[in-house]
Structure P
Amino acid sequence: MTGVADTRILFFMEVPATLEMGRKTRDFFEKELRENLLVPTVVLAEFIEIAGARIGEEAAKTRIRVLKERGMQIMQFDERHALKTGSLLVSNRKVPLADAIIASYVKTGEADYVVTDDPHFKALNVKTKWIP
């Protein structure tokens, strides 16, 4: 099964609440990466915005480069995803645009679930998976 990453997994890996949570997050991410984790381009933008404010923009970009070298697959946002995202937003007005974009990869069949604990994905009727 293929997962699509929400920004939360990258952020929690980089800025964990505790050392133990950081270890669990990294282990979980590594497992997902081995099983074909997809990362939409919008996640990269959000990660740089959020993590960059905490660790610096260049450090956030370096982290992305390292993850790409380790096999993280970046997914482009195309017309098919844009149309699916728009449809999702029509019936879910309170869901953030980025979450609808991420969900579009599940709704178009490219992924089976979103790696997140964000409740917005439940509102979109998208299967999620999170750190055990």
Structure Q
Amino acid sequence: MFLDHVAIWTNRLEELKDFYVKYFGASLNRKYINRDTRFESYFLRFDSGSRLEIMMKPGIPENQNDPIGKQHLGLIHLDFGVETMAQVDEKCKELENNGFRIIRGPRKTGDGYYEFETHDPDNNRIEVSTLFIE
């Protein structure tokens, strides 16, 4: 068994699509539109085979994620794995240089990861991490 995909509601479908394509190398399918329900979506595919569905439809409530990084119950982040600590540092600098606030890191965690945290344009928490060996 495997996790096929995770889905996110958004009010900025094109902006969110562009974020994941530009910064995380996602490829995408053709945009799906259901004119009757006013539902629109993309499936974004990553090199690992994992997918992220981003969806838009009028009437979906605003995201309650705290932009300063406070935690809450439920799904809390998407993690993008890279091969090296240098790649974590590079992605962190790239996002920070493009105006994305770094919540925490880069840092070594107690369970053997090197990571940083940020948010996507909808304040969904994003981590970029790698295992480190000392």
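Nothing in this text is a laboratory measurement; each read-out follows from the coordinates by a stated rule. The structure presented is a predicted model; accordingly, all values stated were derived computationally and were not measured. Cβ atoms are built from the backbone, for glycine too; each structure is taken alone.
Structures P, Q were compared on FRET efficiency 1/(1 + (r/R0)^6) of positions 4 and 20 (r between Cβ atoms, R0 = 30 Å, to 0.05), and the highest value belongs to Q.
Consider the structures P, Q: one of them gives 35, 33, 16 for Cα extents along the principal axes in Å, for residues 28-75 alone as calculated from the coordinates. Say which. It must be structure Q, since only it matches.
Set P, Q, criterion percent of Cα pairs over 19 Å apart, for residues 44-107 alone: the highest-scoring structure is Q.
Comparison across structures P, Q (criterion: relative contact order in percent (Cα under 8 Å, 6 or more apart)) gives the highest value for P. Determine which structure produced the value 0.80 for FRET efficiency 1/(1 + (r/R0)^6) of positions 60 and 84 (r between Cβ atoms, R0 = 35 Å, to 0.05), calculated from the coordinates; the candidates are P, Q. Checking each candidate, the match is P.
Across the set P, Q, mean count of other Cβ atoms within 10 Å over residues 52-59 reaches its highest value in structure Q.
Supply the structure label, taken from P, Q, corresponding to helix-only ellipticity at 222 nm (-39500 (n - 2.57) for each DSSP H run of 4 or more, over all residues; to 500) with the calculated value -6000.
Q
Match the computed value 1.10 of Cα Rg over 2.2 N^0.38 Å to one of the structures P, Q, and report its label. Derived from Q, not from the others.
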